[in-house]
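Where a number appears in this text, it was derived from the coordinates with a stated rule and is not lab data. Since this is a predicted model, take the numbers as computed values, not measurements. Cβ atoms are built from the backbone, for glycine too; each structure is taken alone.
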Structure I
Amino acid sequence: EAVRQRLSLLPDAVVSLLTAAAVLGREFRRQVLAVVHGSPVPQVERLLESAIVARVVVPRPSGSYAFAHDLLRETLYASLGDADTRRRHAAAVR
């Protein structure tokens, strides 16, 4: 419940992006996330910055990003319906 509360404080656009990131796993790259989310990289970068400030996502030295806690990713992933999960997984492998 605390995780849902924390996520509810974020703008919808950030939650949407993080939900797409959840499909990619604990760690992800912004370019791949842009494809899965269907947004330009500059927009993804702005939304990721909001997630970093909220301490939901952390940047990695490798240039990738990771969820601050697995429970955040698991909660977001669980919120996806079956069709949306399949669609996003398909976008991730393209």
Structure II
Amino acid sequence: MLLHPVSIAGVDNTPLVRAIVDALAFVDDAGDDEIEPDTAVKCTEVIGAALDGLTGADRAEFALVLERIATSADDPAYAEYVRSVPFLLWGPPEE
């Protein structure tokens, strides 16, 4: 599957999406001595709440960028994490 690096609007959202993924990964991987567990949960909830405002088209773009990041990842574990981000933020897809 060819994944174009530029959105329909002509903007490459990859750096922004990668920053979101990396922030989520940092919070998820941080130990209790680094970030209070309640704070880590709150951080994930805040990011998710902000992304809840995405339109359907924007969520589709977000998913495409996530797949592009996962496909280009050298680390299979990181690629798997990237692909899990929609579930982490929004739960299982609606059928």
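Results, tabulated for the structure shown:
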read-out: Structure (I, II) behind the derived value 31 of relative contact order in percent (Cα under 8 Å, 6 or more apart); value: II
read-out: Label whose coordinates, when helix-only ellipticity at 222 nm (-39500 (n - 2.57) for each DSSP H run of 4 or more, over all residues; to 500) is calculated, return -22000 (choices I, II); value: II
read-out: If distance in nm of label points 7 Å out along Cα→Cβ at positions 56 and 72 is computed and equals 0.8, the structure in I, II; value: I
read-out: Answer label among I, II for the case where FRET efficiency 1/(1 + (r/R0)^6) of positions 40 and 64 (r between Cβ atoms, R0 = 30 Å, to 0.05), calculated from the coordinates, equals 0.95; value: I
read-out: If percent of Cα pairs over 18 Å apart is computed and equals 37, the structure in I, II; value: I
